[in-house]
1. Given 29 as the derived value for relative contact order in percent (Cα under 8 Å, 6 or more apart), which of the supplied structures I, II does it correspond to?
2. Please state which of the structures I, II yields 18, 42, 26, 12, 2 when P(r) over Cα pairs in 10 Å bins from 0, in percent is computed from it.
3. For the read-out helix-only ellipticity at 222 nm (-39500 (n - 2.57) for each DSSP H run of 4 or more, over all residues; to 500), a value of -12500 was computed from one structure; give its label from I, II.
4. Thinking only about distance in nm of label points 7 Å out along Cα→Cβ at positions 28 and 44, which of I, II has the largest value?
5. Taking distance in nm of label points 7 Å out along Cα→Cβ at positions 4 and 52 for each of I, II, which is largest?
Structure I
Amino acid sequence: MVKAVKGTFIECDPAAREVLLRLNSEEKFIIEDLDSTHLFINSTHLERVQRALDELMDANTYKASNLPS
């Protein structure tokens, strides 16, 4: 019997893909790892994935306000 799962096709750079693969080890949301820049993920986890990537980008972004005057 065929089982259908609603998913979302995402395109990301290889670094973001590695982060998503690490997150996937905690909670399985990747349906198919297509290639080095494309993933097919479970749609119910899309917001969590976006939030995790946003947090990572914020943590790794240079902020000019931290410069001494």
Structure II
Amino acid sequence: MAQRTGDTSLLGATGRGRCRVDQFWITPPLVPALTDYEHHAHPYSDHHLILTRLDPTLVDLNAALPEWI
């Protein structure tokens, strides 16, 4: 999302050791469906809350097929 939107704050450190500890992973079919990503600090943990938004109409079903098909 940082590359897509230009918002480099999405790459910033979220842990106490100046590293990115709050992240999520998606499979190739979901990459085009990812429409938004936000992180929010809160006082009860050293991890940030992560909010992701997916648009199911943008899922690439062909990316889910094995290459031999």
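Computed from the coordinates by the stated procedures, all read-outs in this text should not be read as laboratory data. This is a predicted model, so every value here is computed, not measured. Cβ atoms are built from the backbone, for glycine too; each structure is taken alone.
1. II
2. Computing P(r) over Cα pairs in 10 Å bins from 0, in percent on every structure in I, II gives 18, 42, 26, 12, 2 only for II.
3. Only structure I yields this read-out.
4. Structure II comes out on top.
5. Between I, II, the highest calculated value is found for I.
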